[in-house]
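Input: structures, listed below.
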Structure I
Amino acid sequence: MSHKKKERISPLTLQLPCAGVDSHAHLDGSAFDADREEVLERAQVAGVARIGNVFLGVDVYRERREMFAAHPEIFYLLGTHPCDGMQCDAKEIEGMRAAFLEDTRLKAVGEIGLDFYWDDCPKEIQYQAFERQLALARELEKPVVIHCRDAMPETLAFLESRDFAGYPLLWHCFGGDRYLAKRIIRNGWHISIPGPVTFRANTALREALQQIPNDRLLLETDCPYLAPEPWRGTRNEPALTAFTAACIAQEKRMSPEALWRLCGENAYRFFVL
């Protein structure tokens, strides 16, 4: 029995204006070495005005930032991922501090947080790295972008116990339910929605959208991961954010263009673009 081939629709069919923002991408990775410029061109044509590229560590930032020297539409995030917590020593923090003071394209400390899914870094080291980077963000008065996997209660408790309620904070790659969304919003934080919101079985995430006020909602790819339908299973890229926006717009009873502009404006405000 043959299976019907999935139709790969172009994001251009949505005809979105150049007003959207992919708030979280990893375009410096090897997955884009063969066609990075083409990917950036497709993003612009599809209506993505700005892209936040995440550099995971100071050395990576220094080695790869020049990839985007000719692309002012790309802004930067810099942080030590929790799985790399052992590299987040005093030298790393000092390197991050110097980078933020020198480079105006660095807009947020992230992605940082806790990850108990992988066994790459002991929990106590992750907590130390998280603490140090939160302190740096406060010192620099920069927003924070959170990575949290299999550590929801711990991450929330850690942030709340350190009086981060009301601080500019974005919960990256949100995949929780309406109860988690409600608690994040109650703390005054923002939520970024990735491509899996489009997956048919992901009803809990779509229900959670109703708990997110329009002014706290952002879009992201987390590319090259988590491509939305109808491109699920392929390499993700910023142009495909259009499909994530269309899905959310339907749940929010908005037009795709209105949702696109709204989330873009939220990103501009959150990252001070």
Structure II
Amino acid sequence: MKIAIQGEPGSFSHEAALKLVPGAEIAPCSLSADVFAAVAGGTVDAAVIPIENSLAGSVSEHFDLLLNHDVKVERETLLRIRHNLIAISGASLGTIDRVFSHPVALAQCRKFLAEHSRMDSFAFYDTAGSVKQLIELRDRHAGAIASRAAAEYYGAVILAADIEDNPENFTRFFLIKRSREVDNDPMANKISIAFSLENRPGSLVAALTAVSALGTNLTKIESRPVHGKPWEYIFYVDCQLGSRDEGDRALKALEPHCAMVKSLGCYREAGDASSQA
């Protein structure tokens, strides 16, 4: 199975893809838009995308891309994010004066970087990409913050492990496929929905009340602006379901109150975070 990810091999997305589909062939893409285009165009079988981090919040761009492509979520997983200071062989903590990584990873390791004030941090497009750069440059004064898998993939060494500020650091990933190719899991107990509202007072309250009346448990709500329509919004919600049929009933309950309703996928909920550590 060929799986697209955004970022380089050895990234957290790569790790999540292999967790969801062991033995998958990974197809790295530079941009998230390229990932979705690869799925929609059929050049890959599926993609694995991060949708939400327990500390940094949602990946808003991916909500928009889910809405605008004919794809659906088939599965989800949680990945414990462990950051490491990585360098080339022969380097040491004392020789590192520059650290590269994705801006989110740098922000999640502020305490470590503050304790090592001689290390200046620089934003890079990808955690694993920053390790790849180290190997290409062979610079013993440069380090990267990334996963253990990235260090192993590129033949680098870990100088300091688990340097993230907060150990309760998890990212939720979706496995997405073209809508017509998604396997319908009879044990699905979660649905992600996008909807826009009619422009009238109380429309959001009415829509959510209609879903609540089914006994459906709303676990997440997110709003995103509609491009080209100032002050209009798309709402994204996640709901826990008692049965797969309850997801269909939730969609129908929303329809009278909404200008648009779309299921982004009905799937089995990942286990709780403590079991993923």
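Only the coordinates and a few stated rules stand behind these numbers; no lab work does. Keep in mind it's a predicted model, so treat the numbers as computed, not measured. Cβ atoms are built from the backbone, for glycine too; each structure is taken alone.
Please state which of the structures I, II yields 4.4 when distance in nm of label points 7 Å out along Cα→Cβ at positions 62 and 246 is computed from it. Working shown, then result.
Values: I: 4.4; II: 2.5.
Structure I accounts for this read-out.
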Out of I, II, which structure matches -0.23, -0.48, -0.58, -1.11 when log10 I(q)/I(0) by the Debye sum over Cα atoms at q = 0.07, 0.10, 0.11, 0.15 Å⁻¹ is calculated?
I
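When mean count of other Cβ atoms within 10 Å over residues 126-133 is compared over structures I, II, which one is greatest?
II
When distance in nm of label points 7 Å out along Cα→Cβ at positions 110 and 166 is calculated for each of the structures I, II, which structure yields the highest value? Don't skip to the end; give the middle numbers.
Values: I: 2.1; II: 1.1.
Result for distance in nm of label points 7 Å out along Cα→Cβ at positions 110 and 166 over I, II: largest is I.
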Determine which structure produced the value -8000 for helix-only ellipticity at 222 nm (-39500 (n - 2.57) for each DSSP H run of 4 or more, over all residues; to 500), calculated from the coordinates; the candidates are I, II.
II
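Here distance in nm of label points 7 Å out along Cα→Cβ at positions 46 and 182 was calculated and came to 3.4; which of the structures I, II was it taken from? Spell out each step's value before the answer.
Details: I: 3.4; II: 1.2.
Going label by label, the one that fits is I.
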